[in-house]
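Right after this note come the structures.
No lab work stands behind these numbers, since they all come straight from the coordinates. Every value quoted in this text rests on a predicted model; they were computed, and no experiment measured them. Cβ atoms are built from the backbone, for glycine too; each structure is taken alone.
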Structure I
Amino acid sequence: MAVAVFDALTGGRSLAVEAGTGVGKSLAYLLPGALWALGSDRRLLVSTYTRALQEQLVKRELPLAVAVLGGMGLRLDFAMLMGSDNYLCLRRLARQRRQPDLFDRRLRPTLDELADWAVEAPGGLRSTLPVLVPEGLWQRVCRDPEACMGSSCPFRGDCLYRRDWAKAESSRILVVNHALLLSSPKLPAFGGLVIDEAHSLEDAAVSHFGAAVSDLAAARTLADVSSPDSRHGLLGRLAWLDAGQRDRIGEFLSSCRAEVRGFFSDLARVHGLPEPSSAARPRGTRGEDVLARRLDPDHGLEGIPGLRPLEGLLAQACDACVDPEDASELRTLVSRLARLRGDIEACLKKADASLARWVEVADGRVVLRAAPLDLSPLLEESLFSKDAPVILTSATLSTGRGLREFKSRVGAEGARELVLDSPFDYPSQAGLLLVDDLPEPGKDPGYEAAVADACRRVVAAVPGGIFLLFSSWRVLRVVAGMLKGKVKGRPLWCQGETGNEALLEQFMSARDAVLLGVDTFWQGVDVQGGALKCVVLTKLPFPNFATPLEEARREFMESQGRGYFEDYSVPRAVVKFRQGFGRLIRSAEDRGAVVVLDSRILKRRYGSLFLDALPRCARLGSFSELKAFFRA
């Protein structure tokens with residue numbers, strides 16, 4: 001892999017590499033990438049999907065690469081960048097501490113602790129802060145490029161973001177994430193690009209090229225101009241505004257609030273969804289059921305007309321402002337209002353067949369969304385039309401039939417291919433149990449009870465940590481309720497009970513815990529050793545074809561003469577299935593079993609595609625053999 005990466009970078013050709021678990025793909029692109037960057041006096045940009053891999057590269061693999069190259073007499077500098085809103089802004093922090101009308105005085109100690117910490121802070125990333133900062137407060141103290149005062153900022157010399165940016169500009173290897181890669185046109189110049197976790201590139205692209213706006217986000221933006229009780233928000237702090245300006249802004253603000261309430265209420269009502277309540281909403285919880293409908297093109301809703309004149313009034317106030325800090329906050333609000341208006345217009349505009357649009361209600365919030373269905377031309381233009389060669393890599397890019405389908409979906413059809421098997425000895429390290437006597441998902445009222453009973457039997461047979469992976473929050477909650485009280489003597493945790501990173505740390509420390517998870521724990525989770533001995537895949541991870549996004553995708557593909565199930569649903573499910581399987585064996589010393597509870601893998605014609613995509617393992621025929629496998 002290292003040779004192929006070096007040849008691609010030096011030859012200016014793009015390359016797609018599927019490197020099975022254990023190949024060591026991070027070093028296989030970092031070492032040749034560093035040699036190429038140092039030899040050609042160019043920068044290598046490395047992009048990951050998850051923050052966990054970003055930090056792993058910076059804390060583990062890159063220091064190792066530095067040591068290796070140092071032994072060769074070469075010096076390698078590297079850095080990491082995240083999006084602006086991941087950084088603490090010292091000016092906004094100081095301004096927030098000066099506010100006499102702080103929206104929640106209980107947060108004063110948090111602000112003071114941040115200020116004390118920032119004096120000698122090594123960096124300003126949110127993940128490194130010494131205290132948990134609530135989201136509402138973080139939006140007021142994080143870096144906002146629209147609010148940045150640049151060279152006139154009194155904190156410019158101590159700016160934490162500028163410090164990281166300076167490191168980035170002097171680095172030979174710069175680590176970013178997919179979201180920043182796709183959204184930032186001002187990244188330091190680079191001559192080569194590595195996209196790790198490339199199997200998630202499409203998900204990142206949907207978020208970037210799509211649009212989403214909720215009633216809650218709209219209300220918060222207006223409240224930051226001025227809250228309904230006039231005690232909070234920027235408007236109340238602009239003492240220099242004359243009464244006429246203040247009244248006009250207040251009038252349009254009141255009108256916009258009414259329009260926001262009416263728009264989202266009508267949006268939900270027209271589509272037969274629960275309307276937003278004026279009562280206090282419960283805090284969002286992971287796993288909340290989502291009700292969604294395709295956007296009706298004839299609903300007749302016109303968006304929120306009052307946003308544009310409100311933008312104009314605030315822009316006029318910004319032009320007349322003499323205080324640079326007030327001006328920067330006004331610019332931020334004008335920009336946020338423009339984005340809010342633009343997102344609504346993008347969702348409501350006349351759709352073509354390649355755009356999915358829908359409205360959903362979750363946790364009492366109404367959300368309007370739009371997403372492109374064909375990402376290949378968008379990604380080709382933004383990533384592959386540049387002069388820089390691109391290396392795409394992951395442990396799972398294919399369905400076992402080469403990389404042509406993957407390259408086509410992400411606009412990299414001209415890239416060379418390399419597929420490398422895992423070096424692990426799966427026949428001796430891994431067992432595979434396929435349970436064939438459970439009812440098929442969604443076809444039997446006793447399905448959840450049967451899954452819960454099978455999970456209980458797995459827990460009884462496996463002496464070590466267990467992942468129970470689901471494709472549905474609803475089924476996860478039902479099964480969790482059935483297992484509680486029946487799993488004794490070991491922890492039983494569900495995703496959503498705490499943050500995913502904290503939950504994973506607890507799981508690894510326990511070494512015999514049972515963790516129920518959904519999408520997040522199917523991929524990107526690295527648990528080595530006895531902490532994880534068994535992975536249970538409760539269902540083949542097909543996309544939910546009943547969602548508005550998948551309905552639109554099916555219609556779009558059929559209009560092109562392609563089959564949604566054969567050409568999209570099955571390949572995506574196989575790749576995710578391989579990801580779930582890949583959670584188990586993470587080192588040459590690991591040993592454990594994967595249990596599949598979906599009988600369709602044995603009974604349906606497409607089941608062989610899933611099995612053929614897995615490495616050859618020791619086949620187990622029953623729960624008794626599963627127990628014996630671990631005894632041995």
Structure II
Amino acid sequence: MLTNVRRVWIGLLICTALLATSSFSTAQAQGTSDPNQLTFEGSALVAAVIETAKASYVARAPQTQIALTASGTATGIDRLCNGTTDVAMAYGAITDSQIADCAAKGVNFVELLLGYDAVALVVNNASPAQCLSVDQLNTLLSPSAVDVKNWSAVDATLGDVPIEALYILPDNEQRPPRFLLDRLLAGDGLRPDLQVVETASAMSDKLNVERNAIGIMPLQDLIVERTPAKAIRPLQVRTGTACIEPNAVNLDEGRYPLAESLLLYVNAARLDKQPLVDFLRYLLSSDGRRALITLKYVPPSEVLYARGLNYIETRRTGRTYSRVQAVNVPANTAGVVTLDGSPLLNALVKDLNAPFSPRFTSITLLNQPFGNASAYRKLCENRADVVFTTRLPSEEEAALCQRNAIQTLQMPLGYDADLIVVNLENTFARCLSLENVDRLFNARYNAKTWAQVAQGFPELELVVIAPRNGDVQADAILTAVARNQLAPRFRADIAANAQNNDPIFRAVAVQNTLGGVTFMRYSDFMRSGARVQAISLEAGRGCVAPTLANIQNSSYPLARPLYAVLNLSSLSRPEVRAYAWYLLGDDALTILNQEGVVGIDPNAFVALREVLLERIEAIERAAATPAPTPQPTAEVTAEPTAEPVSAATAEPTATATPAR
């Protein structure tokens with residue numbers, strides 16, 4: 001006989017499907033010719049979120065007709081692959097066989113993450129229980145656990161402590177609270193003696209005073225109820241040797257076991273329908289995600305929502321969010337990752353590292369940027385794990401790596417450039433040679449007027465607005481233009497101001513100073529909004545404007561490519577695997593875009609992920625294979641197991657590595 005939860009769930013599916021049948025049939029009859037007719041099919045739980053969001057969306061777009069059919073995740077994805085729905089709603093990730101089915105039928109999809117269904121087991125702060133494995137949760141909550149009334153029956157180390165009561169919220173049509181646990185734990189249903197409490201607030205009140213009770217509630221409810229006034233906390237869940245806290249970071253990383261993702265799979269060809277694009281953007285907006293929170297689901301981080309919006313814009317197809325981290329490094333992994341590189345990238349590297357550290361709190365990122373030459377030397381002597389540089393290795397540096405059997409993976413991060421910026425009414429300095437730029441900024445000249453910068457320029461006072469001495473960007477510009485000069489020094493007679501470290505402030509200052517000049521990164525110039533101009537530079541090939549195209553093709557003299565170069569020998573250490581995989585992930589891509597790096601190639605990142613995954617899998621296979629017993633009479637000569645890999649020579653395999 002079916003349990004109550006199964007009856008409720010099946011009834012929900014049938015009722016929702018019957019209610020939607022009429023509108024869906026109309027949508028099928030109309031096909032995709034009407035861009036205002038949008039069709040969603042699949043999971044009833046995800047459908048409830050879309051229905052709630054739809055109710056508020058139609059007020060702003062009344063012409064858009066959104067038809068929902070709750071036929072289950074598998075059916076929704078089948079319809080997607082058959083081309084009969086715009087969007088499949090999925091409770092959990094698409095499977096490899098479903099991906100193959102879509103590919104065979106020529107359907108490409110964009111994967112979007114709406115949020116998470118996550119539950120927490122909540123106890124009083126005084127409870128002896130801190131962390132339970134999934135097996136122990138089965139012991140506690142399975143249908144046969146009705147006689148388990150003492151913590152010692154779950155974990156002998158917890159002692160003879162009674163379990164006074166187990167509470168759960170009531171079933172409802174839009175979010176059956178038992179469903180997720182019943183799906184994750186063994187057996188049909190949960191233990192029958194769970195006591196129903198009407199609201200999460202009432203449950204938290206009970207747990208606040210009942211030291212030996214347990215409550216099961218949606219994680220979103222716990223986020224609201226867990227206040228300093230209430231002595232409650234969630235149990236952690238053990239995976240391997242790590243105890244995982246139910247929090248946003250662990251949900252985003254896919255580490256917390258009592259959770260499932262709510263996903264949309266969008267037929268990429270249907271993104272030609274602007275109303276569909278608009279509604280998907282709304283679902284990922286702060287207004288749209290209120291529907292998610294209303295139904296007690298947990299929203300992902302802002303970074304992940306930004307990724308989704310980017311996927312819509314770029315039509316990034318294939319598995320993205322649901323590609324469970326193949327580099328399965330436990331969150332409590334400890335170690336040190338040694339970084340080096342150009343000081344010009346120091347600020348960028350710091351921002352790149354910021355989201356990584358909260359995820360792996362015991363991994364130290366030791367960043368010591370001493371310059372490109374030092375970085376490659378350390379890398380090729382096996383003293384650095386990752387270096388961030390503004391050039392590829394020289395022939396001598398590559399030879400050093402080869403002599404020491406150091407294989408590398410070059411990760412192109414994009415491009416950056418330094419722009420020389422003048423007042424908008426400056427009509428004479430439209431194109432400068434590198435020698436002119438040297439005369440602008442070098443203490444060797446200390447030019448006081450523009451006439452001292454270039455012949456034919458007016459006797460107009462030169463006002464250099466720059467950061468105080470020691471600025472990395474200033475030193476890099478001077479080194480690039482002051483050729484054959486030993487240790488050139490940036491001029492000290494700048495228009496000193498504490499705010500000069502802010503490039504936007506400098507741009508505004510130049511806007512208000514006819515003879516003013518400053519420098520800034522391309523991205524800072526583009527977002528400054530100041531009425532200033534960036535001048536062209538001449539370095540032997542004519543005047544080259546600082547356009548995006550000229551920066552990417554390196555014809556602009558002060559442009560630079562950005563690289564992260566990985567020591568593949570370091571991948572044997574889990575902390576390096578975690579960091580390398582993070583650098584090639586979508587979150588790192590988002591940060592690079594936010595920091596103004598230009599010319600980023602997302603497809604190159606995808607290809608390099610495959611190369612990295614193959615290398616990691618080879619390491620793991622080798623570690624799992626017993627070493628052959630050496631023969632005492634045989635002399636064995638070690639041979640490298642793979643050719644050196646670099647961004648220039650490595651090609652992704654024709655067949656994608658299966659996701660874990």
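Quick check: -10500 is what I get for helix-only ellipticity at 222 nm (-39500 (n - 2.57) for each DSSP H run of 4 or more, over all residues; to 500), calculated from one of I, II. Which structure matches? So the calculation was done on II. Structures I, II were shown, and distance in nm of label points 7 Å out along Cα→Cβ at positions 37 and 157 at 3.1 was computed from I.
For the structures shown (I, II), FRET efficiency 1/(1 + (r/R0)^6) of positions 269 and 453 (r between Cβ atoms, R0 = 41 Å, to 0.05) is largest in I. Set I, II, criterion relative contact order in percent (Cα under 8 Å, 6 or more apart): the highest-scoring structure is I. Distance in nm of label points 7 Å out along Cα→Cβ at positions 93 and 109 was computed and gave 1.8; which structure, I, II, did it come from? Clearly, the read-out refers to I. Each of I, II could give Cα extents along the principal axes in Å, but the derived value 94, 81, 56 comes from II.
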